[in-house]
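Once you scroll down, you'll see the structures, which are given as structure tokens.
Please treat every number below as a calculation from the coordinates, not as lab data. Remember, it's a predicted structure, so these values are computed and weren't measured experimentally. Cβ atoms are built from the backbone, for glycine too; each structure is taken alone.
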Structure 1
Amino acid sequence: MIFRYTILYVDDVSSSLDFFEKAFRLERGFLHEGGDYGELVTGKTKLAFSSRALMRELGKSPALPRPDAPTFEIAFETDDVAGTLQRALDAGATLVQDVRDESWGQTTSYVADPNGYLIEICTAVQLPG
């Protein structure tokens, strides 16, 4: 078994793809011609987006994300947390936590994407010698 994808429910799939391409330099896998589903290439696991409208048509009632009370986060690992944070802010993210060195040997920062999803920008954890 493999973990294939995570789907975020959004109002505008195309603009969400645009944001993640600009903010995190991800590659667009595809956008369905109807505009209600799209994927970004992130290795073997995809980051996908489905419109809330489509989910309602399928009998689901997706909740709105809240960065102040998240139920999950997604994380992007990078060697340049500060540079990635700035690029995300320039692309339209909202700052949640500025760059910070953590006691467990990791540098972290948090933003909310334009939909309100919490995103961690971090380095790899530096395990002791």
Structure 2
Amino acid sequence: MEGNKKITAKSIEEYISEFAPEIQEILKTFRKVIKDSAPDANEKISYQMPTFALHGNLVHFAAHKNHIGFYPGPSGIEAFKQELSKYKGAKGSVQFPLEKPLPYQLVSKIVEFRVAENIKQAEGKLKKKK
């Protein structure tokens, strides 16, 4: 993504294709890790980012100039704050620097946590409707 070019991809494939080959490889692996951790989730583009949804948004990810942004929401960050403490981040996001190996196992654990959390919330809503 050169300069401030706005990405208006309609699919995750299209999003990934906008980047240099070495970034595409990282994004493809990142996507596979999420897919493997949340096989029932749907893929979409939301907030101009690749997004996985299951009973609502699970996680987003995005390539930036020097890092991959991962957005599992505040609960995903909070639940793994010890493991994430060595990375820059904010309330609902974390930055994985491109010059270091990405912590795919940790990403997988966070996604699995978010899947369980969303399923539990969805079940809670179903019980209230009855």
Structure 3
Amino acid sequence: MEIIHKIGRRKTAVARVYLSQGSGNITINDKELSTYFPTATLQYKVNQPFTLTNNVDSFDVNVNVFGGGTTGQAEAIRLALSRALCELDEEHRSALKPEGLLTRDPRMVERKKYGQKKARKKFQFSKR
């Protein structure tokens, strides 16, 4: 099996995932998964595509991720892994699609407008 390369994005985080046959090692920015994402919820998000497709210890994953925060990075990795598993076997699509793992979340930070304090918040109004 050759190396499968996919990209996942969430907010401003961009994850490049390289999937190859292996024993279940996940390396993110040259660090182990448990050291890069210390919380269990973020580790669960990264491993979610493998648990849904019953491929927990089948593949080695090498990830380059930058931008955004920890949650955005974890969800970007999840999207890229889901896309890679779908390219590997089209049968995985039926397990991942209902869970929403193949959907790119389009929500981004709204830009700040001039004459206002933030995107929607206005400066204090004084009647007199």
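For this structure, a couple of remarks:
- Structures compared: 1, 2, 3; top value of distance in nm of label points 7 Å out along Cα→Cβ at positions 102 and 118, i.e. the largest, recorded for 3.
- helix-only ellipticity at 222 nm (-39500 (n - 2.57) for each DSSP H run of 4 or more, over all residues; to 500) derived as -6500 - corresponding label from 1, 2, 3: 1
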